[in-house]
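Engineer: The next part holds the structures, each set out as C-alpha cells.
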Structure P
Amino acid sequence: MWALRLGYAGLIPFVTGALLVWLVREDAHPYATLGLSAYAALIVSFLAGIHWGLAMREPAPPPSLFIWGMLPSLPAWVALMMPPSAGLVIHGLMLIACYLVDRRVYPRHGLAPWLTLRFRLSAVAAMSCFLGAAGT
C-alpha cells in the first residue's frame, strides 16, 4: 500500500509541472519548465538505478543490469540542459524506454506484479512531459 501511495504522490510534480507550464506568466515560465525537466531527469535516473539494486541481489549479475542502470541518466542529463521543447520530449521518451526495459527485466526477478503500477506511473509521467513540451 505504501508503494502505491508514494508512487501516485510522485506524480504530483509531473502533473503540477505540466499544468504550470501552461498557466504561469511568461516571466515564471522558465522556472516551471526547468522544474518539470529536472524532476523528470531525476526520476529517469531513479528508474535506471533500480537495475543496480537488482544486480546486487545476484551472485553473478549480467553486465546489462549495470549498463542499463546508468545509461538512461546520460540522455536525461543532456535533455535537462536542452530547450524544454526538446528536452521534455526526450524525458518522456526515456520514461517510456525505462518502462519497456522493465517489462523485460522485472519478470526475471519476480517483480512482474509491479508492472501495472509502473505502467500507470510511466504513462502519466511521460504524458506530463509531452504536454509540458507542447506548452513551451
Structure Q
Amino acid sequence: MDELRLAVVEQADILCQEYMRREEESGVFPAYKANGMAYIRFAKEEKELFKLLYMRDRSRESIPSDSEHLAKMENLVYDNTGLSGLEAKLFHLEMWAYVHGIAVMFATGFFELDWDLVSKMITDMYQGLRKQYGKE
C-alpha cells in the first residue's frame, strides 16, 4: 500500500510540475509569478491531488531541504531582485507562504476568487516584499 501511495504522490508531483511548466511557457506572467499562479491553478483544478501533495502529514517524512525547484525559484528571485543567499531564501519563503495560503483556500473550497484578483494579490505581495527588502 505504501508503494502505491508513493507512486500516486510521484505522479501528482509530475502533474503539478507540468502545470508550472505550461504556465511559464505561456508567457502570460513573468517566470516567478507564473510558478505561483500555476501552483494556485493546480490547487483549484486538482483539489485532491493538491491536498495529497501539500496538505498531508509529513512529520514522518524526510523532506529534502534543497530541491531543484527551490533552487530555481531562488535563482528567479535573484534575477528579478538581486537578492541572494539567505535574503533570496526568505523572500521566496514569504512569497510561497502567501501563495500557498491562497491555494489552500481554493483546494478546500473556502472561497473562490476572481483570477484577475488573484494575479493582483500576488503582484501586490511581491511588490511589498521588494520594498521590504529594499529592492523596489
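Every number here is computed from the coordinates shown, using simple stated rules; none is lab data. In this text the structure is predicted, and so the values were computed from the model without any measurement. Cβ atoms are built from the backbone, for glycine too; each structure is taken alone.
Engineer: Comparing structures P, Q by relative contact order in percent (Cα under 8 Å, 6 or more apart), which one has the largest value?
Structural biologist: Comparing P, Q, the top value of relative contact order in percent (Cα under 8 Å, 6 or more apart) belongs to P.
Engineer: Where does the value 1.7 come from, among P, Q, when distance in nm of label points 7 Å out along Cα→Cβ at positions 51 and 115 is the thing being computed?
Structural biologist: P
Engineer: Kindly point out which one of P, Q the value 29, 16, 10 was derived from, the read-out being semi-axes √(5λ) of the Cα gyration tensor in Å.
Structural biologist: P
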